[in-house]
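Next up, some structures in structure tokens.
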Structure P
Amino acid sequence: MGSVWRHHAEHLANLITEKDELKAHLYLEQLMLFPVDIQDKIIEDIAKLPRCSTDDIAEIISYYTTRV
């Protein structure tokens, strides 16, 4: 994973940690123009992580960018 994905993952992790789902959705929408259903899946996958690491979040975002 590149440093760009890690940066986006860190920012998204902060939004989720702050429990600001609306901002998390807006961030994902701006970041990759993800449809709402994919945004929900990304947030849900991140919420299921046992430890919310930047690398894990970057991996999830990367996974969904190949699916859209």
Structure Q
Amino acid sequence: MDFAPGEQDAIAAHASALGLPPDEYIRRTVADRALQWQREREAFHALAQRKGCTVEELVRHGSFTHTDL
């Protein structure tokens, strides 16, 4: 994976601050983001199912609020 010089600097700095090698920092960050996406996706599907519609319909019509989540 190629990163721009500014991205490399930011990754190295944050990894260092956390006491991690850059490769481990990237692995953990990517895994965390993927798992968060999966949880959000599952939550939207559950909400849509409770409301009797699809996720696309929820998003398209804006038919959910912060109290739904």
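Once relative contact order in percent (Cα under 8 Å, 6 or more apart) is computed for every structure in P, Q, the highest value turns out to be that of P.
For Cα Rg over 2.2 N^0.38 Å, which of P, Q scores largest?
Q
If mean projected area of the Cα convex hull in nm², for residues 15-54 alone computes to 2.7, which of P, Q did it come from? The correct label is P.
Supply the structure label, taken from P, Q, corresponding to FRET efficiency 1/(1 + (r/R0)^6) of positions 7 and 47 (r between Cβ atoms, R0 = 35 Å, to 0.05) with the calculated value 0.95. Clearly, the read-out refers to P.
We did not get these values from a lab; they are worked out from the coordinates using the rules stated. Remember, predicted model here, so these are calculated numbers, not experimental data. Cβ atoms are built from the backbone, for glycine too; each structure is taken alone.
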